[in-house]
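Readers should treat all values here as calculations from the given coordinates under stated rules, not as data from a laboratory. Computed from a predicted structure; not experimentally measured. Cβ atoms are built from the backbone, for glycine too; each structure is taken alone.
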Structure P
Amino acid sequence: MSFYVVQFLTGLASAASLFLVASGLSIIFGVSRVVNFAHGSFFMLGAYIAYSLVGAFDGGILGFWGGIVGAALAVGLIGVVVEVLLLRRLYHSPELFQLVGTFGVVLVVQDVALSIWGPDDLLGPRAPGLDGAVDFLGHRLPEYDIALIILGPLVLVAIWLLLNRTRWGVLVRAATQDPEMAGALGINQKWLLTGVFFLGSVLAGLGGALQLPREPANLLMDFNIIAEVFVVVVIGGMGNIFGAFLAAVLISELQAFGILIFPEITLVLVFLVMAVVLVIRPWGLLGKAEIPHIAARAVGRPFRPVERRWAHLGLAVLAVLAVLPTFAGDYALQVASEVIIFALFAASLNFIMGVGGMISFGHAAYLGFGAYGAALLVRHLGFGMEAALIAAPVMSALGAAVFGWFCVRLSGVYLAMLTLAFAQIAWSIVFQWYDFTGGDNGILGIWPAPWASDSWIYYYVTLGLGLGGLWALRQCVFAPFGFTLRATRDSAARAEAIGIDVKRHQWQGFIVAGAAAGLAGGLYAFLKGSVFPTVMSIPISVDGLVMVLLGGVQTLMGPVVGAAVFTGLKIGLAGETNYWRIILGAVIIASVVAFPQGIVGFVKARTGRGEA
C-alpha cells in the first residue's frame, strides 16, 4: 500500500510541472482565444535558458533559483515579442491561421535553440538544498518532488488572487467575458492581451525551468509536452485555471498508475479520457457551456468552375508531369511522387475545411490508417500491392466514419481538439502495439509489386491514382452533395430549416476526406517501403494545415500548390542546411501575416475571379 501512496505523490509532482505549463496556455486562450501551438516551445526555452543562467550564476541556492526565475522572465519577454509581432495580426483570424502561424514559431525556435545550445541533451544540476530524498512509508521520495507538490497549489492560489483580487485581473476578466463592452469603456485591450501573453509565457518558461533537475533540456521537449498540455486544457475547460489544475492531477495520476496497471496502453489512456470528456461534456470538466470565440471558420465564398486560362495552365503542368521520367532521375521521381501524395492529402483536408467548414487538427490519422492498413495487409495477410492500395482508402474511410460520427457533434475549436484526441489515440495504438504494428520500430519491407519496382513505373502509378483522387474530390465539390455540404458550412441553422440533415452530411464529408487521405497513405507506404508511427503524428497533421493555408483555403487548387511548395521547400532546404526549419518557419509566418489568402488566392485576386 505504501508503494502506491508514493506513486501517487510522484504523480502529484509531475502534475505540478504540467499545471504550470497548462495554466499559461489556459490563461492565454481564455482571454485571446488563440490556439498557441508555440506554447511547448516556451516550455523548452525555459529549460535551456535556465541551464545557461544557472551555470552562469555559478551554483548555490541563490544562483539556482535566480536562474530559474530569470529563465521564466526571459521566456515571458520572448512571448511578448511573439505576441506583438505575430499574434496581434491573428486575433481576428480563424483558429487555422493561429495554429499554423504559431507552428512557424515552433520551427524557428527549434533551430534557434539548435544553433545556441547544440543537438546534445543538457542535464542541469540538482536544486541546492533539495538534492536528497526522505524516507516515506519505507520508500525514498525526492525532496525536489515534495517541493513541486507544494509549489503547484501555491501557484494556483497566486494566479487566482491575481485574476480575482487585483484591478488588472478584473480588466482581464472583463475583456474575456465581453471584449466589445470592455473596449467601449476605454480599456486598452491591446496591451491587456500583451500582459496576459507575458503571464502565460512566464508560466510556461517556469515549468520548463523547474523541469531541468528532473529531465535534460533537449530539442524534443516542445512536441513532447504540447500534446499533454492541450489535453489538460481541454479536459479542465479552456480558460479555467482550477479545471487545468484538476486535469493536470488527473492526467499525471493516470500516467503514474497506468504504467503499472496497463503499461501497454498508457499513452492511449490520456487521449481516451480527453475524447470521452469532449464527447460527454465538450466544454470540459469545469468549463462553461457557452464560450464565445472569434472567427472559428474561414468560409463564405463559393467555388466556381475553372477558367480556360487556368485549365490551359493545368494541362501544361500535367504534360510536364507525364514526361518527367524521360529527363528526371530516381531521386527526382521519388520527390515528385511524394509531392503528389501530399497534394492529395492536403486536398482531402481542404475538403472538410474549405468545403465543409470543419477544422481538423488530426487529419494525419487518416493518412496513417491508409499507410498502416496497406502495410499490415501485406505483412500479415500476404496481400499484393494492388489489393492493398484498394483496401487503404476503404480502411481509412471506416476510421473516419467512427471518428467523424463523434466529431461532427461539436464545432469550432472543440471539434478541432476532438480530431486531435482521436488522432493521438490512433498514434498511441500503433506506437505501443509492438506485436501487430511493430511499435516505434515500424513495419519494413513494404515494396511495390515486381512490375512496379522501377521508380518511373511507380511514379506513374502514383500520378494516376493521385490525379484520380484529386479529380474525385473535385467532382464531389460540384456535385449536389458538395453544394449541400457548403450550405452546412455557411449557415447550419438555415440548412436545417430547409430540411438538410447537417450532421449526416458533415459525417459523410469526413468519410470522403478520410478515404482520399487513406489512398495517399497507401501510396506513401509503398513509396517509402516502410511505415512508422510518425506518419500519423501531430507534425504531419500540422504540415497538412500549412499546405492548405500556404496554397489557399478558399481555392480548389490551393492545397495542391501548397503541398508542392511546402514539400519542395522542406526537402530542398533539409538537403542544403541543418537550419532548414528557421527558413521554413519564416516562410510560414510571412504567409500567415502577409498572404492569408494563400498563393493561389493571391494570384486570383491579382488576375481575376475564376477558380484555380
Structure Q
Amino acid sequence: MIGFARRLVFLVLLLAPVAGRPSWATIRYKVSFEHPEKHLFTVEIQVPPVPLGTKVALPAWNALYQVRDFAYRVRDLRLAVIDSPDNSGGAVRLISVDKQTWTIGRSDGGAAGGVKAAYAIHYEIEWNDPGPFNSQLNSEHAFVNLAEILMYLPERRNEDTQVTFEHVPAGWHLAAELQEGKAENTFSAESYDKLVDAPVEAGTFSNFGFDEAGAHFRVVIDAKEWEKPQFESDLHRIVKYELSMMGGAPFHQYTFFFHLGPFMEVGGGGMEHSNCTAIAASSEPGAMGIAAHEFFHVWNVKRIRPQALEPVDYTKEQYTRALWFAEGVTSTYGSFALVRSGVWNTRQLYGDLGEQIQRLDSSPARLWQSVEESSLDAWLEKYDSYYSPERSISYYNKGQILGVLLDIKIRDDTDNKKSLDDVMRAMNEEFAKRGRFYNESGDVRATIEEVAGKPFEDFFRRYVGGVDALPYDDFLARAGLRLNRGSKTSADLGFSMTRGPGSSLLVSEVTPGSNAEAAGLRQGDMIVQVNGENTSQAQYRWMRSRAPGDTLPLRIRRDSQEQDVSVKLGSREESQFSIEEIANPTEKQRRIREGMLRGSTN
C-alpha cells in the first residue's frame, strides 16, 4: 500500500519553475462539492489585481478533439471586487464578448485600463457525465477534468495556480497528480495548462501502488468488485515493458485512474495526460487493453508531439494530419505491449489485427478518405453520422494497421537489425527530450528513413497521404504470416446507439429501409428497456448476440411518452479475416516475426 495524506491526497514532485518566469501573483480557485445531488460544481476564482478590459474565458474544448462549448453549462456568473484602490469597484461587471469569453468592464461604459483591482468570480457549472473525457459530480463520487469547469485569464495562462476543494463529503478522499498545497484538499501548479492536465478523483475509491524504473505508480480504482492480484500483475507487466522499450520514465510519479464496471461497451475509453491517465472500462481485460494504449501516450502525443497541437488553443479547433501516428501507432504499441509483456498470447494479437483489417475493409470511405484526412476530420467526430463507414475511416484503426506494416517493412529492409521501436526511441531523443515538436507526417517519414536507411516516400504517398489498398499479403508474408479471407452472416440491428442519460441508450442513427425503420424506430429515441429489462451492460450484450430473424423487443421514450417497439433483425454479410503463421517460414521470415512479437532485433 502507498502512504496517504490526511485526505489520501496524491502529489507529484514538480520540476522547479523555469528561470525567468514572470513573478505574478497566484490565481486561486475554490471548487465546492456542496451540492452533489444537483451535480453542480460551485466555483470561485480569486483574480489578483488586473486592469479593466482583462478577459476571462472557459475552454471550448478539452480531452476530446471536439468543440463542446462547456460555457453552456455555466449559470449564475457574478463578479465581486476584493480590493479596489479607487473604491470604484461597484460599477464593474463581467461583459460577454462571445459564447465563452467575458471581459471585466464598467457598467457605465467607462474606458478599459487604468487602476488595477482584485476580483472574485463566482459561478456554478453542471456536470454529471461519466467517462474519462467528461466531469461528474453525484452522491457516489466526483471526477473532474479541470479545463471543463475552471475559467482562465487568456493573457495570464503561465501564472501560478492553486485549487482548493471545499465541502468534500465525509469519507471521501481526493486523488490528483498535482503538487499538494499547505491547506487540506489543496493543489498547485505552475500554470493553468499544467493544472488542467491533471484530473481529480474524489470518493471512496480503492488503491494500490508499485515502483518500476525509478518511478512510483499509483493506481486509483472506482469499482465495486475487481481482482486485485491479476489486475496489479497485468498492469505492472505492461508498464515495465513500455518503460524498458522507451528507456525509462520521464517522470518521478504517475497515476492511473480506473472506473470499472458501470460502463457499457458503448461507453468507456481512456484519456491521456502527461503524468496520469483516466480509464473507463466494462471489464478488467478491457481496462488492460486501454491502459497499454494510454500509457504509451506518455511518450507518443504528450512528449513526442505534433507542432500543430502546440501551444494549446482552448478557443477553437487545432488541426493536424498526424493523428494516425499519434493515436493509431499508439494503438499499435498498445497491442505490441500486451503480447510482449505476456498479458496477451500470439493468438490474441493476430485476432486483434484481423479485426482491425476487417473494420477497415468494411468501410467504403477507405476508398476516398486517406488516414491523414481522417486525422484532419477528427473535429467532426461529435456528429454521430460522421461515424458512418460510408463517411469516414478511423485514424486509430488504419493507423494501427500502418504501424504494424511499417514495423515489418523496417525489419525487412534492415534484415531485422532495426524496427519501428527504434523510430519511436529516435523521435523521443530528437523531439521529446529536446523540447521540440515534430512537423506532421514529414518528420515521421524522415525519422523512419534515417533509422532504416531506405526511402519511404512511396509508402507515405500511397498509404498515408493516399488511398491505395494496403498490401497485406505482401507485408505479412515478410513476417511469415498469412491473411485468410472469408465471410460470415450476422444480425443487422438496423440502427446505431450511443449512451444516454443514466443507463439508457440513445438511437443515434436508423438505417434507411431497415426493419428498424419499418418498426417505427427514430433517431433520438431513448431505449429504456430491452426484452422487458432495464438497459444494462448485460442487455447490450444480449442485443449484440442475437441472430438474424430474431425479434428485439424494446421500450422507448419519445417526447416524454413511452411505447413498445418490436424490431425483427435483418442480416448482413461481413468479410472476415484471420491471420496465421506460415508453417515453414524462411530463416529471415522467422526472425522478423519473432522480432515483432518479442520486440527484439538482431
Structure R
Amino acid sequence: MRRNFALLVIAVYLGTACATAPKPGSSTLTNPGGTVDPTEAAQSGRTLVTSVRVEPKTVAARVVGQNLSIGSFFTRRIFNADLALLDDQGEPVPYLAEALPRLNTSDWKVSSDGTMETTYHLKPNLSWHNGSPLTADDFVFSWRVYGTPELGSAASPPISLIDEVQAPDPRTIVIRWTRPYLAAGALQSLGPGATGLPPLPRAILGPALESGADALLNNPYWTTEFVGLGPYRLDEWEPGAFLEASAFDRHALGPPKISRIKIMFVGDGNTTIAGMLAGDILLAADSGVNEQQAAELLRQWPGAKSFSQAALWQAVHFQSRPEFASPPALQDLRVRRALAYAVDKAAINDVVFEGWFLISDSMFPPTGEVGKAANAAVTKYSLDLKQSAQLMGEAGFTKGADGVYASPSAGRLSAELMISAGGQTLMTAVASGWRQAGYEIEESATPAALAQDVQTRSSFPGMQIITSALGESGIINMTTNNIPRPENNWRSGGSSVSYAGYATPEMDRLVAAYATALAPQDRIQAAVNIAKQVDHDFPAIPLFFPTTVWVYASKLSGPKSTTTESNLAWNVQDWELQ
C-alpha cells in the first residue's frame, strides 16, 4: 500500500508537470536570438542542428577555475582531441598519438621506487584549428597551466601525479610520474571524467599566463575565441543562443562527414521536442530532453531514434561543512540512515524515469567487476519505514500529533532539500515520500543561471540532490585538496565539483591507493575499501545512475550507445546526414 500511494503521489505531480507538452507537428522553438531560421531544416543535409539544455561556460576539454561545464559532453567532444580516445566499449585507441604506451616497455617504465615514465609520439602534421602546428611543447605548456594551483586542477589526477613533462623533439612527449597511475597509458579528457592532459596552444595562452592566473582565466580563448584540435572548429558563439561550428579538414582522424554543426541552447525540453517534431532540430544531446520527454518524443515521432549511456551518479548529499549545515540533526548518522530507508527508489525510477535508470547502492555502477565487488560490500537501502522509524527513535525523535518527527531538544525536524532547476520532478518525488514518512521537508530549486556557480551550489544548508561523476571520476572529488571552500576561492580540482564538501584523511588515503593501483585486483580491492568507507560515513544517500538519453532523427546515422567511460559522441567525425 505504501508503494502504491507513493506511485500515486508521483503520478499526480507528473500529470501536472507534463500538461503543457507540445502537440505533434507544432513548433514553439525560440531562443534569446529569436525564432529558429526555418531554412535551417532545409539545410539539414549539410548542417546538424542540435539542442543542449545548458550553455557551457567553456568548450575546453579540461576546465580551469570555476569554468565548470555541467554535462557538456557533446560540445567538449566536437572541439577537442586528446592523446587517446575511448571507443564505445571504453577501450582506448590512439588519437593524437601514433600509438599508446604499453606497461613494462620502453614507452612505459615503472621504477622500483614507484615512479614512472611514459612516452608518446605524436602523429605527423597535426595542426590546431587556426592552422598553427601542434607540437609536444603544447603539452609541456598545458601541464604548466593545469599545474598552477590558482587555476584549480593542480590537486586532481593526473596533474597531481606528474613530476615533469618534457618535449625532447616536436613530436615526442615524455611524462615523469611521482607514483603509479593506471590511466597513464591512455590519457584522455573527453569522457565523463577529465583524466587527461589535453594540449593548450602556448602561442595563444602563453602571454596571458605570464600576466597571472586571472588574466588567463578571463582570456576569451576559453569561450568565443576557442582554438582546439577536434573534428569541428568554432565559427560563432552567440551567448545565450547558440554555437556554430564547421568541419576541420585536418582533423587527426580525418575530415568529419557532416560539414556543419549548430548547437542551440534550449533550457526547456518541451521546446526541444516541438523543434524536433517540426524538423528544426535533429539531435537532442546533453540533457536536451529528460527521460520522460525522450520517451514521449519516441512515441510521437516514429522515425526518431535514441542512444544512451549511464555516465553519472545521482545522490542526496548532506552538507558536510559544519558552518553551513542546518539543522544539526542531519549530522547524526542515524538520522541520515533513517532518511535513506524512507526513499522508494524503485517507485521513483518506474514513474519518473520510465524505469531507464540504474538504482545505485554506491557511486560505482554495478555493470563491471569493480562495481559488482564494491556494491556487494555496502548496505542496501530499500524502502523500509519500520527501520526508518527505529533509527529516528534511537536518535531521540518521535512523531508528534501532526505526524512529524520532533525531539524534546531539537524540536521539529525540518530540513531543506535542493536541486538544480530542471530536476524538480525528482526532488518532489523524494520530498513527497519523506513527508509521508513524517519528515518536514522544504523544496528549493537553484535557478539555471546559478547552476554552475560553485559557491552558490556549495553553500546549501541541508540536503542537495546532486548529479555528478561516478566511479573513479567521482571518488577523485572526495579528497581534501579538491573540496571548494572560501580559502581556495571556491575552486575544485576535480572533473566535477564536490558541492557537499565531504572529505576525510582516511578517504584521502584510500583514493590515493586507488589511483596508484596498477594490478586489476588491487584496484578492485581499493574500490571496495572506498565503498565501505563511504557506507560507514554515509555522507550521501545513493539514488540512481542516470541514463543520459540522446534522441535523434532517422536521417542521422552513426550514433551508438557506449559504456560509462566513453563520450556518446566519441565517433562524431563518422556521423552522416542523409
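A value of 2.0 was derived for distance in nm of label points 7 Å out along Cα→Cβ at positions 50 and 354; which structure in P, Q, R was it taken from? Don't skip to the end; give the middle numbers.
Values: P: 4.4; Q: 5.8; R: 2.0.
That value comes from structure R.
If we compute mean projected area of the Cα convex hull in nm², for residues 386-441 alone for structures P, Q, R, which one ends up with the highest value?
Checked P, Q, R; max of mean projected area of the Cα convex hull in nm², for residues 386-441 alone sits with Q.
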